1. With Rg and Dmax of the Cα atoms in Å coming out at 16.6, 53, pick the structure among P, Q it was computed from.
2. Work out which structure the value 0.20 belongs to, where FRET efficiency 1/(1 + (r/R0)^6) of positions 14 and 62 (r between Cβ atoms, R0 = 25 Å, to 0.05) was derived from one of P, Q.
3. Assuming 4, 15, 18, 15, 12, 11, 9, 7, 5, 3, 1, 0 is P(r) over Cα pairs in 5 Å bins from 0, in percent, for residues 38-101 alone as calculated from a single structure, say which of P, Q it is.
4. Quick one: helix-only ellipticity at 222 nm (-39500 (n - 2.57) for each DSSP H run of 4 or more, over all residues; to 500) came out at -25500 when computed from one of P, Q, so which one is it?
5. Using distance in nm of label points 7 Å out along Cα→Cβ at positions 94 and 134, single out the structure from P, Q with the greatest value.
6. Where is distance in nm of label points 7 Å out along Cα→Cβ at positions 158 and 174 largest, in which of P, Q?
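None of the figures in this text is laboratory data; all of them are computed from the coordinates on show. Since we're looking at a predicted model, the values are computed, not measured. Cβ atoms are built from the backbone, for glycine too; each structure is taken alone.
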Structure P
Amino acid sequence: MVVRDKKFFYIFLFTAEPFLVLVSFIILIIMKKPFTNIFICRINPVLQAVAGIGFGVLIAVPCVLFIYNNKIFSDVMDIFDELIGTFGLKIPDFIIVSAVAGICEEILFRATLQPMFGVWLTSFIFILLHGYFNPKNWKIFLFGSLMFLISVLIGLVYIWLGLYAAIVFHFTYDFLALFLVSFTSPKSAD
């Protein structure tokens, strides 16, 4: 496998993900709601972060191991292996990717869209935009269905606890998924 320069990966990451925050900002301006209001919390942000880590670990570890240990999801594992291998991603990259995705995606999907569309439709849009509802590949579609349920859980955590809990849940899930895939994959040992 050819390792490509990480610059392209990071240019894409730091262009696409902050664009979601810009979209959120524009939607809130149109709705005449202050952007800063999405960061106001009724529950202490530190408690939200601890809960987000807890939910992320409780969901991510069994879920990723379930996906990894089922041959049905081999296409999905190949995609993640290729992403990690192609750009030579390591633990510091996993942290950056997970943080940027967790923050930017949750600002748009939970703090902006979910109050308008509800948990279910927002989660559907979230998974649809990630490309996991692929009608041409039933295995990726099945993976998307599982990710949809996790997205619903993140949406519920947002309702119960707040934005910071959802961000940390998302970060924890993404980080542990990348970490577990990279260290359990036979291809990562190459």
Structure Q
Amino acid sequence: MQSKLVADVTVQIELIGVTPLSFGKHHDEPYLSNEKELAYEKRTYSEKLHFADTGELFVPAMMAKKSLDAAVKRTGEKVRGRGNTTYGKFFEGGCIPDGNFPLTWMGEPILKNNVKGEKLFVPSDGIAGSGKRVTKYFPLIPEWEVAGTFAILDNLIDPDTFKRMLKHAGTFIGLGRWRPQKGGLYGRFVVKKVTWNGKEI
């Protein structure tokens, strides 16, 4: 990304998960010969994670951004001195993630091969209450931390507002699969640290 070249403000964030984290990324891992659906699910659940070539896990940059943007929209908070104008468009266009957000625990990267699977009976069509259900396996990360950087391009986004929206995202939006935004319980977090242009806020 080019955010470092144009941003007046760089914000580093550190978050701590308070509920487990799970992902449901689509993948194209091929079936083995004569492999049944359930065996395939059990073998390939870790492919639903987001991971680097090293096997280290991360939260995709745009997933982090969408969580923050959704929190801003949910609050409907108005910009002081701007009438009924809310912060939504200012965060959407003026707060950009600078790369993916690595997942760690106790100071060490979380690795794909160390993540266990969770067996669930879920809607096969993704529609709750449809009556069509199937057994699936999903990766489950019980304990996690995540850190990353945002570039602030709009000076209407001030430190207090940014941190307030980030906290709101942790409580009401979350990250990953079955997060609170979608009526789930996973992916909630609290804010450990926010550093605004090198100064902790």
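1. Numbers: P: 16.6, 53; Q: 18.6, 65.
It must be structure P, since only it matches.
2. Here the read-out was taken from P.
3. The correct label is Q.
4. Computed on structure P.
5. Largest calculated value belongs to Q.
6. Q
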